[in-house]
Structure 1
Amino acid sequence: MARQSSPARATLLGDVIGSRVASDRKALHDQLSAALDQVSTEVDALDDLKVIAGDEFQATFAAVGEALYAALLLRLRLDPDIDVRIGVGWGPVTVLDAAHSTQDGPGWWAARAAIEWVEERQGVVGFERVRTAYRPAPDPDGPRAEQTPAVVGPSAAAVNAALLCQDHLVGSMDQRSRFILEGLMHGRTQTQLAQELGLTRQAVNQRRKHDGLAIAVEAARSLRSVQ
């Protein structure tokens, strides 16, 4: 089996929260797959978002920021029917089988560590709205991964501080505000969004101000620029 190592890249690994108790797992899978396909057309991915097993999905990107932007878009696209948690990693990736898109390596181990942290933190009081985390891979040549410097990449402390705030802000919104947030991220006007929701423009503007939607849009743009 051929193995091809690549330079460091951003890895995205996600899963559906509560999928095992879903009443119609086939419908859940179809809705998830459709959302993954849609978001893949809106971001710059090296490997498109796709379901890999059951309720898990993955993708790779050249930059951490693009992976974080894809994660937020997917959350908003699936709202309110499907809730997901997502880990983003940074590090080398090894292609084990190109024909079947089978990959491994420190970049994926970092994404796995990130999503496991999210799952653990969701059970802590005050962190119930956490959905996203980022981890850079440790130096694979170090004697012990936890004691070696991370592969050069964006600062985990800075990115995760922003993600904690973003998750709390988005998690505090109701369905309409999250719909407006996604619309603003795609450049739709408040008038267009008001028509789509059957609201007045003033009502949309009030939500934009009171729910921090302008801040959320700017934060998403800033995080997307992270290399």
Structure 2
Amino acid sequence: MSIKNQYQQPIGSPLPDWVARPRPEKVTLEGHWCRLEPLATAHSQALFDAWQLAEDQRDWSYLSIDRPATPADCDSLLAAQSASHDPLFFAVIDLASGSAVGSVSLLRIDSANGVLEIGWVNWTPLMQRSRCSTEAIALLLSYTFDQLGYRRCEWKCHSLNMPSNRAARRLGFQYEGTFRQAVVSRGHNRDTCWYSVIDKEWPQIRAALAEWLSRDNFTADGQQQKPLSAFMPSL
């Protein structure tokens, strides 16, 4: 609903009860397949070993940093990331193995307007294309909307990063446009694609994610019965 001011100009929907929302904290978020917990140097060895399973650094091409070359480098990286509050980093723990298999963050936190972003998505080969990768994002979305009461969650990625663009759409994020020449990244131009989920869309997306993540949707050897697109609404 849109209303007009005293000059008969449209000024948008009223939000009479809106108040600034709490900032995200270093909390633990439990799922069926994975757990998110505050990133710490205690996760360093497991993440270093898992990242090294990849033959090369192609999974790091669209990040602003390189893969840690040594355990000491990984310790330094995680020490810096774990001390940060924006981005606020989480380790993804595979409940089957009990090991850290990836990391992710909430960032650009704007509690006054109820907006934040999911970013620094850094899955190891143990996590890629797995139930954990979907559930980790679902847990962050639930924390954002259901617990913190935010109005908007963003996803931004390099326009040429096709896996990240596909992931955003698969997870229910809506494409909003491309910011041309937004960033100089590693000495190259980066056009940035913007995606978002807003609070009124979240209930349908939450239901779709829950149905896909249900144990009934997977065979005994972990193969999906139906893709997430079969459950995701057309928004």
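Which structure, out of 1, 2, was percent of Cα pairs over 23 Å apart derived from, given a value of 53? The read-out comes from structure 2. When mean count of other Cβ atoms within 10 Å over residues 15-22 is computed across structures 1, 2, the figure 14.1 traces back to 1. Structures 1, 2 were compared on FRET efficiency 1/(1 + (r/R0)^6) of positions 55 and 79 (r between Cβ atoms, R0 = 25 Å, to 0.05), and the highest value belongs to 1.
Given a value of 20 for relative contact order in percent (Cα under 8 Å, 6 or more apart), calculated from one of 1, 2, which structure does it belong to?
1
A value of -7000 for helix-only ellipticity at 222 nm (-39500 (n - 2.57) for each DSSP H run of 4 or more, over all residues; to 500), calculated from one of 1, 2, originates in structure 2.
Bear in mind these aren't lab numbers, they're just calculated from the coordinates by the rules spelled out. The model shown is predicted, which means the values in this text are computed figures rather than measured ones. Cβ atoms are built from the backbone, for glycine too; each structure is taken alone.
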